[in-house]
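Multiple structures are listed underneath, in structure tokens.
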Structure P
Amino acid sequence: MAAAAPLPVLSGWQNLTAEGAVPLRCWWARPEGRAPRAAVVVLPEVFGLNSWVRSVADRLAAAGYAALALPIFARTAPDLDVSYDEAGLAAGRLHRDQVTAADSLADAGRAIAWLQAQPGLEQRPVGCVGFCFGGHLALLVASLDGVAATCDFYGARVSVFRPGGGPPSLEVVPRIPGHLLCFCGAEDPLMPPEEQQAIAAALEADGRRHPERLRRLVVAPGAGHGYMCEHRGDFAPEAAAEGWRQMLELFAERLG
């Protein structure tokens, strides 16, 4: 069956503000001239809300979804937009190390509430997708009420680390009420075999306890880190196309 033609997209910056809360300068994309199928929160890599992450939101909108890309460094670098080079990586990691799980969950909760107040999306469940450090955060965000389907793309260190301290982020899996796909490349140096095995074990154990919840680790053969991104040296076109296909399939099946 031929893929559906992309829809026209309306996108631009959207500021979320609330008294006593840090402002969130987001990228907001949605289909133009029609109601969205559902809403998706997009969590970027350490490089900020750069052109590639914005293109992910736009591409989701072209597939019929409303997509809100969040600034994961809203407290220290709300406008971060850097390149995929050593300087950009160093800048991103500096801010990554100041992120806490509590702040990230608070920001995502505000974003979900905002989405669920938009016309056509009122009180509907949302999806979440994140990449690299954003993938790590997506695993945490999946535990929030209202998140029905999550894709964590190469969210490294979830078995050994939690932003801001505390038990490893992987321990939230039993508290995730929705469906979860975790993706990584078989040759990802940031996700060695022991990390992949820990993720697989946690997903399998929770899947046995709750067979109604989809839990799956998807390992892309031959792919490295960041394989979904066309701007990175590890971009793997076939693996990226398959990851995108599985993500859209999950959202279509689980977001209604």
Structure Q
Amino acid sequence: MQAHKIGTRQQWLAARLELLDAEKKLTWQGDEVARQRQALPWVRLDKTYRLQTDAGSATLADLFQGRSQLLVYHFMFGPDYKAGCPSCSSIADGFNGIVTHLAHHDVMLWAVSRAPLDKLQIYKRRMGWTFPWASSAGSDFNYDFNASFTETQQREGPEYNFRRDDPAMKLATAAAPPPEFVSWAATTGTDPSTYLREREGMSAFVLQDGVVYHSYSSYSRGTDAIWGMYAWLDRAPKGRNESGMWLRRRDEYGQP
């Protein structure tokens, strides 16, 4: 175990007060960033997206279900996957409880993936999830919001997270991807290229006067903010303490 500085309660309190000042500044900065996020211009969506839900075929506007705001988590589960991405599964583990709170605050939360609906339903039952999950199979939705890519786009270097040099995307076309990443992709029943034709992210939409507008999207580490587990780990004594591709679906860990 790595040695760590040991101090008195007085020394701890002095250091904690200094940290508290930094935390408050970070909170205020977060408030300002949130204001900037909400001030982004809305972009009207003129394309009609058709998705498959437990209740049948639905448009993006239908997903609002009477609310004026819609949050979509782009869950990595492509048509060739045998199981959902472990990272996305970890993030989605926090959705069940908050869906109701959001719905009563004029916000609908959905996960959307390209896998056929029956695959999503089977995996949803396995994980014990109740939040709404739609399939965008046959739709341009994932492609238009930079959460899925064609093989051609992948070879040419797609724009992901508003850039064309995302480090993870390069693993898809690497001559020899790291063995641990190959093993990680295999947990979804795919190879690295197939696995990385889907990427994680979230998008926000607003419905006004019958028109759907896109207001915000975030990808890659932009999803850390909605990843409840990391908020806790960041406050644990050893932090995230990550080594390799350690994450598993919660029913695959075994006894701690």
Structure R
Amino acid sequence: MSKFPAPSTADLPAPAGPVQAGWQQFSPQLRGWWARPPVDRAPRAAVLVLPEVFGVNGWVRSVAERLAGHGYAALALPIFSRTAPDLDVGYDAAGLEEGRRHRDQLTAAQFLDDARTAIAWLQVQPGLEQRPVGCVGFCFGGHLALLAATLPEVAATCDFYGARVSTDRPGGGPPTLAVVPQISGKLLCFCGDHDPLMPPEELAAIEVALAASGQPPLIVAAGAGHGFMCEARADFHSAAAAEGWSQMLALLDERL
């Protein structure tokens, strides 16, 4: 287990310039938020962004746009495409209840079908033809990122506080953590040491799975809770978020 540096006043990395962003229908059933670098810059690579249970909301869209500002073409995927394709709710009790209702209807197979569709679309876009892709997920999207990481096209994955991976799999079956040996790309898993959704036994199980598969150790942010990357959440932690962004961008740069 590795620790983030001590909290500092570091700011989040800012996009390098104006980006192109908007809704994109990329299959008959799927529409996502598609963000690209400024018009005069070719994309460095493509990144799939997997949202929390709150849907492709304003913050998730801002993540895609920030990635675009750093040179990556980013597609935020609606993870509840069958039950709530346009879900966009707030970070309150009602939003959480609604998001969890749809979470509990999703299966791993359904998600992987949508991820494959999104990746196939990304890999035919100009400048991205047949290139490996990255994947970044938050909360339940972080959980799903472990599944996406098993796809051969995914070369770099960041799972931010993806809870319940050691105990659950969407739709049932062995816990999602069991797929880690199938991941051929590089995987970084992040969480805060004050995250109530990731108890010590969960962290220990993640550590064991990562070590057994030769992946980097779990990265733990001191003083951070669940959702520390998100400025719209009460648990936002500026220093941990800045370090998370730094390590995310370093991984994407290294692998893509």
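Annotations
- Ranking P, Q, R by relative contact order in percent (Cα under 8 Å, 6 or more apart), the structure that comes out highest: Q
- Given 3.9 for distance in nm of label points 7 Å out along Cα→Cβ at positions 126 and 214, calculated: source structure among P, Q, R: R
- With distance in nm of label points 7 Å out along Cα→Cβ at positions 22 and 134 derived as 2.6, matching label from P, Q, R: R
Read-outs: derived from the displayed coordinates by stated rules, not from any lab. Computed from a prediction, not measured in an experiment: that's the story for all the values here. Cβ atoms are built from the backbone, for glycine too; each structure is taken alone.
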